[in-house]
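Asks: Multiple structures are listed underneath, in structure tokens.
Each value in this text was obtained by applying a stated rule to the coordinates, not by laboratory testing. These numbers come from a predicted model, not from an experiment. Cβ atoms are built from the backbone, for glycine too; each structure is taken alone.
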Structure P
Amino acid sequence: MPPGYQPLRDKLAASEANLLKSQELFALSFQHSPALMTIAALPGGEFIEVNEAFLENVGLAREQVLGKTTLDLDLWVDTPQREVFIQQIAANVTVRDFEAEFNTGSGKTRFYLLNADRIELRGQPCILTVAIDISARRRLSRAEEALAVVERRYRNLFENAAEGLYLSSVEGNFIDVNPALARMFGYSNAATCIADINQIDRQIYVDPQRRKDFFDRVQTSDLVTDFESEIRRADGSTIWVSESVNIVRNESGEIDHLEGLAVDVTDRREAARALAEARDAADAANRAKSQFLASMSHELRTPLNGILGFTQILERDAELAAKHQHGVGVIHESAEHLLSLINDVLDLSKVEAGRLELHPGSFDPAALLAGVVELLAPKAREQGLSFVSNISADLPSRVIADSARLRQVLLNLVANALKFTREGAITLTASRISSSDTSSNHSSIRFSVEDTGCGIAPAELTRIFEPFEQVGPRDIQAEGTGLGLAISHKLVDALGGALDAHSTVDQGSQFSFVLSLPHGTETTAPFEPSRPIVGYEGSAKNVLIVDDVLANSEVLAGLLGPVGFAVETAATGEAAIAHVAAHPTDLVLMDLRMPGMGGLAAITQLRETYGPTDLRIIAVSASAYDFDRESALEHGCDDFLPKPVRTDALYQAVGEALGLIWKHVAAPAGSSTPFTENSPPSFRRGGCHLRTRLVR
């Protein structure tokens with residue numbers, strides 16, 4: 001070997017050794033790289049070599065991969081994207097930062113960043129590809145993008161919200177405000193508002209204590225809503241703002257900042273104030289109306305008490321001439337009509353004021369209906385009308401309701417039918433609505449009043465239940481006030497039903513309602529007077545009548561004296577107390593409104609002196625509201641009689657208070673009218689007691 005060749009051979013050997021070492025290092029790096037690395041032959045793309053990371057990712061063994069392409073292994077999620085990658089490597093020799101989505105052996109897809117170079121391996125053109133998993137980075141990027149979108153949306157909402165929004169520090173500075181809040185506080189823009197207000201509690205709260213109260217609530221809750229305060233604006237004017245605040249705390253649980261919503265409620269508060277003032281004014285007007293009606297009722301009932309009282313006394317006078325008896329009857333009927341008008345107005349005022357009270361009790365519905373027929377049958381006969389009563393035999397024997405109000409409704413409906421019927425018939429019907437529940441302790445009863453009168457036009461039918469509305473022929477309208485149906489409608493509603501009306505012009509009308517009534521039990525027999533009273537058993541009872549109006553005292557004395565009571569009178573509460581102290585007194589009939597010491601004050605003093613059993617007291621008053629009765633009973637009265645005083649009601653109250661056994665006029669020979677010594681009296685016009693027999 002020539003001497004010059006040895007160094008060359010040594011150098012070549014060293015180079016080969018270095019190359020081998022480099023190849024070993026490359027192979028080692030290739031196989032153990034965390035990145036996915038592949039070598040694929042060109043132009044087909046068959047895998048010549050892949051590393052462990054690639055095999056682990058695709059979930060295949062080496063022999064399953066080598067000689068296959070990415071298409072064979074279905075690695076590319078987006079196949080057209082593979083073509084783009086191949087085109088780039090063909091044109092540019094290298095590809096950098098190419099993002100692609102691959103299927104993996106786990107069944108999920110992941111994102112990779114591809115870097116590829118064209119190389120030659122043993123004379124074979126190949127492509128060396130390194131794939132770095134960027135799935136986590138992409139998720140973060142997408143989250144950041146989503147967050148950015150949310151922030152943009154939030155900012156857009158924040159900037160364009162109609163309500164005021166803000167962030168504030170605990171120290172009392174605004175961190176951020178939206179334009180709406182700036183305008184609310186009187187600033188042209190948010191930046192000026194933030195810069196100008198550095199002490200929220202002192203600068204914008206008219207009452208700094210409100211801010212303190214607000215923070216007191218913040219300390220105990222993470223959410224404060226609808227906290228209203230008066231706020232001072234930049235120009236010095238004030239508004240009312242409702243704040244709702246979310247409290248954001250740090251990891252230590254301390255307040256970091258506040259997120260607030262502010263709404264200008266000045267107009268709402270002003271509307272509420274105006275509404276309250278209007279309500280107060282309406283309440284005051286209602287009170288004034290009620291006081292006026294109560295006063296007018298009292299003033300009208302007082303003379304009516306004299307008129308009706310003396311007509312009842314005169315009707316008992318057997319020596320009164322027949323023509324005078326007729327005149328007394330006309331006076332009585334006219335006074336009763338006037339009283340009914342007063343009662344209608346009072347009932348309407350009670351309904352409108354929400355003061356209508358019901359007094360339910362046990363009663364026989366068939367007997368109540370028979371009483372309605374008995375009372376109005378004579379009027380029907382006078383008009384030449386038939387009055388038919390269809391009362392079902394299966395009505396319960398006792399039900400519980402306010403019988404007086406139910407009777408009032410039925411009387412109103414029948415009276416209305418009589419008014420608008422010139423010929424034909426009036427039919428009062430009461431029927432039990434069948435129920436599959438035989439064990440029920442309630443019964444549904446349908447009441448109806450039907451006539452063959454002039455009928456009501458459809459256009460007028462919609463307003464017949466309005467107060468003071470009158471429909472039908474004008475010559476008939478003049479006969480009433482237009483309150484009967486309105487009151488009946490309200491009363492039926494209060495009783496738990498609904499009053500319906502059906503009518504055909506020139507054929508007639510029907511008014512009906514259904515009440516579900518609980519069954520009642522037998523009680524003490526109702527007040528059913530038979531023959532007039534002439535006295536009572538036992539010694540004479542001493543009665544003191546206390547009234548500042550002489551006519552009222554004379555009426556009571558004229559009714560009580562002839563049947564055996566020793567009657568004295570007094571005109572004031574003081575005189576009544578003095579009389580009871582000086583004279584034996586069994587019963588006091590006490591007016592409530594008198595000059596000086598009123599009736600209630602006198603009753604209170606008498607009760608303190610004599611207790612509840614030594615002296616009986618009955619209030620007699622022209623004040624006919626329920627609260628007048630309740631007040632009298634609360635002050636110690638045994639009973640309450642409204643003026644005008646009815647003779648039978650007076651005797652019933654007096655008899656119950658003193659425990660009397662009444663004596664009546666002797667029954668006519670052959671009379672079959674039932675009679676008991678305990679029966680209270682009855683005084684009917686002309687001595688006629690009409691009764692309609694109920695046929696079951």
Structure Q
Amino acid sequence: MKYEKIHACRNDCCLFRKELSDANVCPSCGMSRWKIPKNSKKEVKNVPVKVMWYFSPIPRFERMFRSKETSKLLTWHGRKREVNDLLQHPKDALSWKKIDNLWPEFGSEPRNLRLALSTDGVNPHGDLSSRYSCWPVMLVTYNLPPWLCMKRKFLMLTALISGPKQPGNEIDVYLAPLVDDLKILWHDGVECYDAYQDQCFRLKAILLWTINDFPAYGNLCGCTVKGYHACPICGEKTSSIYLPKGRKMAYIGHRKFLPRHHPYRKQKKVFNGAQELELAPEPLSGEEIFIQTNVMHIEKNVCANLIGTLLDIPGKTKDGVKSRLDLVELNIRSELAPQVGEKKIFLPPACYTLSRAEKLSFCKTLSELKVPEGYSSNIQRLMSLTDLKLYGLKSHDHHVLMQQLLPVAIRGILPKHEHSTRKDVVYPSNYTDVNGIIKLLNRYAMNNMEDVDMIRIPMNELIFGSDKFVYLAREDLLHYCGMVEIGYMCILAYITCLWDKCDCAKNFFVIDQSKISSHIKDRDLRSRNLANQLEAVNLEQKVLIPYNTGFHWMLHVIDLRENCVYVLDSLRSKVNEDIHGIINRVETWQAKHDLQRYRSTPKWRPVKCPRQLDSVGYGYYVQKYIHEIVHNSSTSITNLFNTKNAYRQEEIDEIRTEWTAFVSRFV
């Protein structure tokens with residue numbers, strides 16, 4: 001395999017190639033190209049101070065197509081295969097499809113290559129020190145089947161950047177030869193022979209992604225990955241503080257990424273002493289993500305920190321004197337503040353502090369676990385019951401520990417609340433589990449709809465009369481699929497769905513909330529609008545009024561025969577004075593004077609309905625209330641509810657899935 005040795009500036013300013021191939025000094029910093037011995041001031045000609053090895057990928061791409069077997073594999077993605085909503089191959093990704101749409105000529109040729117670039121620093125001397133850092137640059141060919149593209153045979157070394165120091169933000173200087181070759185492959189292509197199809201064609205390629213850990217992510221894309229604004233998604237809105245004792249940055253705003261109804265958002269004591277009310281920033285779409293961080297490294301670091309803290313390993317634990325002093329600075333967890341004695345500083349035990357017997361039990365559990373061959377390393381060999389430490393864990397071992405073995409090992413050792421929290425962290429939460437049909441609708445709205453586009457859904461004429469429609473905008477679909485607070489049209493679409501499925505008009509009547517909304521300033525007009533709608537109600541029908549108070553949704557159910565109003569408020573707050581006044585002023589109540597139980601004003605009955613865990617109303621609970629009432633029309637409302645404290649996320653997702661399936665019919 002041919003390669004090219006390219007001399008580099010000692011300060012990583014440039015490569016001595018092309019017009020600089022004969023230069024002796026760097027044009028940027030003026031440093032000599034040649035090496036100077038330690039005990040001498042004279043340059044040693046023809047001995048460069050720094051060298052990179054470049055292996056052009058173009059000849060190797062041509063060689064891959066000369067093999068019949070490999071050439072056939074490179075077009076695997078273009079042949080018929082089973083396709084579902086899962087990401088089985090990079091071809092299923094939005095960025096791959098976006099390339100096909102933007103450049104159909106490129107996408108129509110399955111032999112054109114889709115590449116990913118990966119790089120990171122390694123120590124070639126085999127030790128774990130960071131005194132020498134060498135950076136290999138690899139290319140991955142994603143045309144291959146998923147079970148082959150990451151095999152060693154098909155990983156392509158394109159550059160080797162020598163040390164001893166890492167290139168850092170100047171890595172673009174060393175990638176220049178590769179960029180030149182990629183430009184050739186993209187613009188003009190190269191003539192290539194395909195042994196499988198026995199023909200010549202013009203081979204082109206595109207670099208779609210890079211894969212790396214978080215520090216290398218900052219080097220490759222030029223964004224900030226440390227300091228106060230280290231989050232590439234939050235940017236300047238990153239929640240961060242500097243810990244003066246530990247001399248580290250702490251990123252405390254992670255709860256904003258939880259669903260808005262998650263109980264952790266309201267907890268103060270166990271976090272930073274404040275509730276988290278901010279919303280997460282909008283996630284990047286599949287079209288915007290071109291650089292993917294290596295989750296393996298992140299998971300490894302988290303697992304190492306957890307084990308180091310549980311076993312109180314010196315140098316690995318995150319619960320030391322400096323950490324406790326930072327808690328004092330933040331004015332939280334006063335019970336964990338260090339206690340200064342005459343000769344020593346005493347650290348009060350935390351809920352996760354283990355005694356030696358508990359540490360021994362934890363280590364024995366891990367060492368005695370029996371797992372299938374190839375599942376992980378032999379943890380028994382890596383566990384020292386004398387030192388109570390784990391040695392030589394690989395990244396995959398950390399993954400297995402974090403995802404599956406750690407909850408087993410700590411069972412019965414940590415307090416119940418700590419164990420349940422660790423389990424929540426280890427296992428994927430149902431809060432983010434979204435049905436496939438919701439993902440499809442979300443994808444459609446993001447890729448196929450503009451902000452001005454609307455989905456028109458004809459309403460059942462028994463709801464508001466004939467020729468009525470529900471109009472859903474792109475924003476409505478994205479909010480509904482993303483579990484964000486929804487608008488009136490989304491609730492109206494679900495009512496339309498129920499009226500199409502069930503014979504609801506016989507037992508229920510829906511009030512048009514837009515005609516009694518607080519946006520109408522004239523309260524008398526709102527009362528008249530309500531009275532006019534109630535004129536069409538018979539005494540056998542219950543009246544449903546979904547109503548937005550301005551900060552959350554609630555449901556009012558009017559029973560004319562009982563002359564009462566049932567209030568279903570997921571926050572169980574006081575009766576809203578605005579809607580209370582509108583309903584009490586309705587003249588229609590006086591029109592029902594022939595009722596035996598007639599009262600001049602209706603009786604208000606708050607219902608102990610399932611309660612939301614957060615302080616903001618999405619509108620999904622109102623949909624669930626309507627669903628329960630419609631499907632249990634013979635049951636009284638007070639008996640129907642008053643059974644649970646909150647709905648499980650799976651129950652809410654059933655409503656969301658039903659809504660999405662109905663709306664998808666009109667896409």
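Asks: From which structure (P, Q) was Rg and Dmax of the Cα atoms in Å calculated, if the value obtained is 32.6, 114? Spell out each step's value before the answer.
Replies: Numbers: P: 50.8, 184; Q: 32.6, 114.
Computing Rg and Dmax of the Cα atoms in Å on every structure in P, Q gives 32.6, 114 only for Q.
Asks: Let me ask another. If helix-only ellipticity at 222 nm (-39500 (n - 2.57) for each DSSP H run of 4 or more, over all residues; to 500) comes out at -9000 when worked out from the coordinates, which of P, Q was used?
Replies: Details: P: -14000; Q: -9000.
Going label by label, the one that fits is Q.
Asks: Figure out for me which of the structures P, Q the number 4.0 belongs to, where distance in nm of label points 7 Å out along Cα→Cβ at positions 337 and 569 was derived from the coordinates. Intermediate values should be presented prior to the final figure.
Replies: Values: P: 3.0; Q: 4.0.
Considering all the candidates, the number was obtained from Q.
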